[in-house]
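Take a look at these structures.
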Structure I
Amino acid sequence: MGLLKPGINEVIATTEYNAAPMGIIVREGVARMVLFSGSHTANNIEKNGWLVANFVFDPVLYVRTAFEDLPNEAFAEETVNGRKMHRLKETDAWAAFTATIEKKTDEALIVSLTLEKEIIEEVSVHPVNRGFNSIIDTTVHATRYRMNRDPKLKEQIDYHAGIVRKCGGKRELEALELLMHRIS
């Protein structure tokens, strides 16, 4: 499967001038995503049938793309098998996929992904950083918390915020501050 590995791969997914943190599920060599119906990403996949997975190690970008739209200048246009796609300009690697809707409900789309092209833009080592990992978890909880204000999600956010404060570097702390501002 190339850049994607078995399990849930956290990436910043891009569609037509849209970016959002997403998990790509890889099981037995098959890549799938579950998307909220009505989201920009889901709507763009329904309209265009493609998605680009961006491999990024900037915690601030994960938080920003979860809560705001990036300017068009943040994207680079790529032509993949005759189809124009958008990826992030600032990415370590990217993988372009054809996205096929397997199932659609009022709440979600289940999408299968077929790899079309993948490129490593920059080779760098990213040591395991619990602060970065907790930013990812906190961002997932925060997007849901904003919708329903569930106190259990807030407990999870606070737990992971403690790990970020203990283990994170400058960018993780900056991402946490931005995230906490977005859910207050």
Structure II
Amino acid sequence: MRMFTAVVPPESVLEGLEEFLAPRREAEALRWTLPDSWHLTLGFMAEVPERRLDDLQERLQRAGRKRTPFALTLAGGGAFPNPARAKVLYAGVEAEESAAEELRRLSVGARAAAAKAGAPAAGATFRPHLTLARMGRPVEATRWLRVLSAYRGPMFEVTEFALVESHLGEGPGNRPRYETVACFPLGGAQ
């Protein structure tokens, strides 16, 4: 199974971002992601053996209990690998220093849980972001970064994170379809 752990912003936060982006979605070089797929990936696991799923969930539950709820804001944006040759356009994440550290530690804990369960997370250093669009070929994205710099959503509290299964090509427009398998509260959050 292809899976990832993620923070999913509340519906109201995602609706506000969609309202901001809706009139800008006409760009021909961008393949926009859909709001029902928006999330902040903590760790991606390319292959999770089904026999490891229970252990993975138990370890993620424990990882969540070690963290405390924190507040984030979606604001601004960026491009991977860089604005001059962008392949991904994303919304940025703002947080007070202590919240940014809790988010980083949540990612580390979720990745460690995955590794101990036999489903190591792929990828390099954690860089919190919400993917908005992908490009088939690199594009110069400076004007998009100027547009995104005008965006600042409402602050929201992160009280849980999710384990999500990714079904490639099963969503609208041959995009992935995401299915939440389980959610894990942070600390004493309900």
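Read the figures in this text as sums done on the coordinates, not as results from a lab. This structure is a prediction, so every number in the text was calculated from the model and none was measured. Cβ atoms are built from the backbone, for glycine too; each structure is taken alone.
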Structure (I, II) behind the derived value 3, 10, 16, 17, 22, 20, 9, 2, 0 of P(r) over Cα pairs in 5 Å bins from 0, in percent, for residues 58-137 alone: I
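Can you say which of I, II returns 21 when relative contact order in percent (Cα under 8 Å, 6 or more apart) is computed?
Working: I: 21; II: 33.
Here the read-out was taken from I.
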Which of I, II yields -8500 [helix-only ellipticity at 222 nm (-39500 (n - 2.57) for each DSSP H run of 4 or more, over all residues; to 500), calculated]: II
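Any idea which of I, II comes out highest on distance in nm of label points 7 Å out along Cα→Cβ at positions 114 and 154? Don't skip to the answer; put the middle values down first.
Values: I: 4.7; II: 3.1.
Evaluating distance in nm of label points 7 Å out along Cα→Cβ at positions 114 and 154 on every structure, the highest lands on I.
Can you tell which of I, II yields 1.00 when FRET efficiency 1/(1 + (r/R0)^6) of positions 2 and 106 (r between Cβ atoms, R0 = 41 Å, to 0.05) is derived from it?
On the way: I: 0.75; II: 1.00.
It traces back to II.
Of the structures labelled I, II, one was used to calculate Rg/Rh (Cα atoms, Kirkwood Rh), for residues 122-161 alone, giving 1.16. Name it. Mind showing how you got there, number by number?
Details: I: 1.16; II: 1.03.
The structure behind it is I.
State the single structure among I, II that was used to calculate mean count of other Cβ atoms within 10 Å over residues 18-25, giving 21.2. Walk me through the numbers before you get to the answer.
On the way: I: 21.2; II: 12.6.
It traces back to I.
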